[in-house]
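No lab work stands behind these numbers, since they all come straight from the coordinates. The structure displayed is predicted, hence computed values, not measured ones. Cβ atoms are built from the backbone, for glycine too; each structure is taken alone.
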Structure I
């Protein structure tokens with residue numbers, strides 16, 4: 001199932017309290033911010049960032065990182081200032097040096113090249129992405145043709161595709177489903193990128209089921225909990241706002257999907273890196289602005305946006321919690337061993 005029922009908790013953090021029953025865009029005087037929760041960092045992002053920081057503290061600079069550790073320029077720049085060196089490919093890392101794989105995962109070919117270069121690898125792949133990799137290998141071994149739903153140019157798709165490239169085809173929209181050709185239409189399986197729009201994935205999966213009635217999928221959906229929760233939060237407030245601002249970088253898939261959710265519901269939405277990206281014209285005639293952040297956007301950028309809105313008269317801020325998030329992921333063994341921790345079970349709380 002791609003949708004669930006949620007309980008909504010409303011926490012008022014305004015300079016003036018907000019009367020009940022004012023969740024609409026019709027009030028002519030009141031200017032307010034609906035600050036969505038959950039927002040921002042997910043467990044996989046927290047884990048990946050902490051891995052880089054711990055590696056720098058433990059081993060010292062430089063630490064090489066393949067691709068952006070997470071898709072957010074602020075985070076990448078902050079880590080670069082601490083000594084992380086971001087490279088595009090493994091071949092850009094000097095022989096024998098220490099390298100961290102990003103949260104989006106890598107293909108077996110990248111792992112093989114790392115071994116050939118005698119690199120000291122620390123794997124920061126999100127466990128939920130690893131789950132999809134394992135599923136791809138399983139379906140391929142069972143003789144299925146595999147349909148991978150996602151965006152071809154995304155790092156996550158590149159890594160998952162590499163697990164079984166001979167039997168895997170990538171589809172990015174419903175139209176591409178019609179062109180699929182497989183050896184046995186009765187032996188087809190599908191997987192999805194973890195950061196897709198729920199609606200987008202649902203429509204493509206429905207088209208696949210029409211084309212391949214016996215198609216099978218993962219035991220549980222591949223779209224991650226954080227992606228789903230943030231989309232559900234936008235869905236719950238979009239009709240109450242005149243504008244939705246999503247804090248996140250342009251190459252962040254899950255951040256872009258949040259904008260799409262808002263626009264698909266008829267509410268204007270924009271993706272912004274920070275408050276400097278806000279066009280004052282967007283706020284004209286808007287009483288209520290909803291603010292959220294993609295799973296790789298830090299809270300400091302959200303605070304920056306909220307402060308900007310306060311300075312422009314949006315002094316009432318309501319934090320609306322769709323559901324609590326208490327997910328934690330353990331550190332990889334390479335880090336546990338280096339810091340002398342117990343086994344590989346130590347967990348990092350989501351901050």
Structure II
């Protein structure tokens with residue numbers, strides 16, 4: 001354990017997929033961790049192993065309302081946000097608010113605490129990109145009024161607000177643009193391609209590919225992603241940095257990989273492509289290599305085996321649950 005035990009980090013979205021892994025990493029590094037989540041899409045199961053650990057405190061709170069934390073805070077990582085289409089299409093206003101109001105509240109807290117803040121942006125700021133692979137200097141091709149715009153524009157605004165605080169207030173800020181990440185603690189029914197394919201295979205259902213499957217994705221294992229985020233936070237670099245795995249694969253080839261991995265004999269069936277679904281997704285990680293000395297280490301075959309082992313360990317109830325949460329109470333806000 002490192003000697004960071006006098007340092008405190010606040011992690012929003014702490015009960016989510018990435019947030020919970022960040023809690024683990026910072027506890028391992030010797031930090032005092034404050035984990036904040038309103039549990040709309042997060043799950044306490046992801047952090048139940050931290051209950052009773054002296055270094056960890058859970059705060060049930062919605063960051064779109066005023067955020068107050070007693071005592072010193074050295075670092076803030078803002079990872080609170082619905083992160084998959086099935087979520088942000090059901091709670092579009094919450095998605096916009098957590099990227100705008102939530103970010104504003106946390107930047108204000110960082111200013112008050114004199115803390116360094118890292119915000120989780122996304123490859124979705126590039127929209128359906130017209131350049132390939134995507135560099136940080138590309139401004140994107142986003143449909144602001146399309147159904148996915150609630151997520152894409154929330155994240156783009158988040159970046160703008162963060163840079164405004166950096167320039168105007170001199171706040172220490174970091175921006176990570178996260179590309180498709182996978183691993184244990186992903187929600188099986190969150191609508192993203194890896195849990196969708198693995199869930200279908202485990203339930204004996206046909207594997208559903210949208211469009212003709214020629215669209216590409218680049219998948220980064222969670223341990224690699226967390227390492228990149230940690231290095232970025234501890235760096236002196238304030239402009240956005242892509243963290244992802246440039247190993248690109250078509251969705252159709254990936255579906256075939258999943259069929260082989262799971263040993264299932266499911267058919268691959270095709271459905272219409274959703275509106276504004278990006279056709280290409282591949283990070284240019286030259287900057288991350290140069291500035292952070294970071295590149296992914298876990299091969300897709302190994303990462304997928306670990307992830308599949310996690311999903312196989314789920315209960316039958318979890319495997320067949322079609323929804324994670326009832327979002328109806330949040331739609332009006």
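With distance in nm of label points 7 Å out along Cα→Cβ at positions 245 and 293 derived from the coordinates and found to be 2.3, which of I, II does the value describe? Of the options listed, only II reproduces it.
With respect to relative contact order in percent (Cα under 8 Å, 6 or more apart), the largest value across structures I, II is given by I.
For percent of Cα pairs over 28 Å apart, the calculated result is 47, so let me know which of I, II that is. The structure behind it is I.
Taking Cα Rg over 2.2 N^0.38 Å, for residues 109-164 alone as the criterion, the top structure among I, II is II, with the largest value.
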